[in-house]
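Values in this text are rule-based calculations from the coordinates and carry no lab data. Given the structure is predicted, the values throughout are model-derived calculations rather than measurements.
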Structure I
């Protein structure tokens, strides 16, 4: 990493990734600053790639679906070439491919992210949870898998739980953004589950809050929480100096579900969020816990564990 950043062009690409994270994800950016420098730069590069891909679809632009698909196809080809050659002149793929090669991120993961975003262009309803799971895996599960390569891990099973945390976070996004997504023509709640509770798309579009709707939301929130519970097992499998970031992210995102519950499971009362002061408190709690763990492991001669990054 040090040698690479001696090159002004490469320094500029990492600086661009840092600025993207600082602009779009203030809490993420703040917490990443406490990671060791190589990991910090790497997660900025990964975030820059993921944010760029997401913005192609989510940021309002005057492009039709065919034009958006062509953009995604171009990026797919550029990822193929970058993995083959180890370089790219694309401003977000350039730092990402260096990180991917250095940390062993498989090519399938950034490609799956592109496939997931393409689903948002081509699909606006999901019939079953299995259908929705594929979307969640592609747009969020693989991000957790890529992060695991960057942060370092002690046990290969960490990847199983990283996927679960990505699914939990994406399900949280879906429940938080029901109203905003519907305005864009998307309803992610599985159609068969709406029917199971005696509901339909019109209950969402017309904001009809009934007892059945509340019960459906409770069911969805409970499932998302179960994925957080499952994912928790995997965080201790990460290298110690990285755990605080994932513990904090998990607690903060899970707090969104608590806010939804506090709103009587009504997603139309306003976007549920965790206040910045609470985010900072969680982050510093997890930083303190990590530092204590590092001190304990140094005393025990087991600092970080088996290196995997």
Structure II
């Protein structure tokens, strides 16, 4: 049975429309040779996309838009109780599609690629979030995303229960080690960031030791990224500076050790693994074969896996 859904808005279509067009152009090129030769262009019927594993659903609207973009006459039907954010069991139908078979098959792989990738991120994220749900630590994504997919992948992280950090270099300020090197010194980089940051923009500084954390706080920084530090060191920094200073752990954190870091009391853990290490969920499209005209329907629908 589906679990309760999240209430995360789907990104505006303008943010991912071009990506769909690129993906379809890549797959279809000048035309779908197999469907054009094998399937009667006027033959209509129905198909369904279903889960082949337990998964957190994510990307239904995106998959539906793929079908509509291939053929605006295709009817994409939602499944009652199935929406982005629910947990669906293996075998659960996720979408139904009605219309020309040839169009359905032309859109199939691109739609499944989007849906499988986004469900995979949401599913992995949900497991990681659940593993620390009894602790006061949020899991946060990074900019380690597939080029062109950032908006959608961060949406999938949110569907899985994680938090989105900055979308890009333009909407948040994070002073990292290379900024410090290029600025000439730690103090110079931090002082410039703190004094010149636009109003309302928090300044986050990456630190790699207890001494750097202490110095960043002395310079007026109230948001630290504790990079590649072991849990014991992070715990000491938490004891000195939390909750007045927002502390975020990062670097080398994954499924095997995320709880060790969360137990330090750190407020946030940022994980590139939320996006770059997710495995696509197993979703498939099944064509529901209708009986020939005039024949009696057979008990149970036949189907052909695609």
Structure III
């Protein structure tokens, strides 16, 4: 993309988000165009465009980000568009060479969870990994509470249980914590400890007869294309395997979202891996609607 192309790319990105929102009202169709313009023009990574007969018919952008010990290319909901899937395929193959040369090992894409968009990326060899879902917060959603279930804010003394619940969640998602190196395990536990102690997060645990059997974390969702303002993000929802199918997760999430409503949040987003079928069923039954899907491919 050259500087004179930026307005055409912005128009394409705007049309893509608007189209996504037209099929799903939980996707926010508005965003700061000037902020995106400055981001594209100031990014160290290029935006790629496909031009046919003097008209841009596709665009592709990815930020190179470090995570999990490796560099990867990340494309957001506004980072791609195409009038013809073949044009996007050409851009992906061209950009992949650049990303590999820069040291990236994977390309991750967030796209609308519609069949059309997911299939577009699957046809290029991408594998669906996780789903982001959204929910409008309303007071009518509260259910009856069981008195023996006590929800409270997590404390430093809860860290050992928090580590164990986090590993149980990893196993449910298809990961194997025992295969991690000691340094990887320490890094994960350090991140979880920082999350628990961060005053900007709300780390809750649920007790039954004094035993912590579940946890979750909520925090203000960062501003991002496709999401509404005043959105709380719900994460790290895990229930001890001995206490599942007893309404524990539902009561914990009910409590967390009630607190979020009291804090002025209007929407909630969460994310689940497709490998965790129980989680997918739970979030759907709770009322979350899929908005975006993350797909990935090795470079």
Next item on the list: Name the one structure among I, II, III that relative contact order in percent (Cα under 8 Å, 6 or more apart) of 21 was derived from.
Entry: II
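semi-axes √(5λ) of the Cα gyration tensor in Å was computed and gave 47, 21, 13; which structure, I, II, III, did it come from?
II
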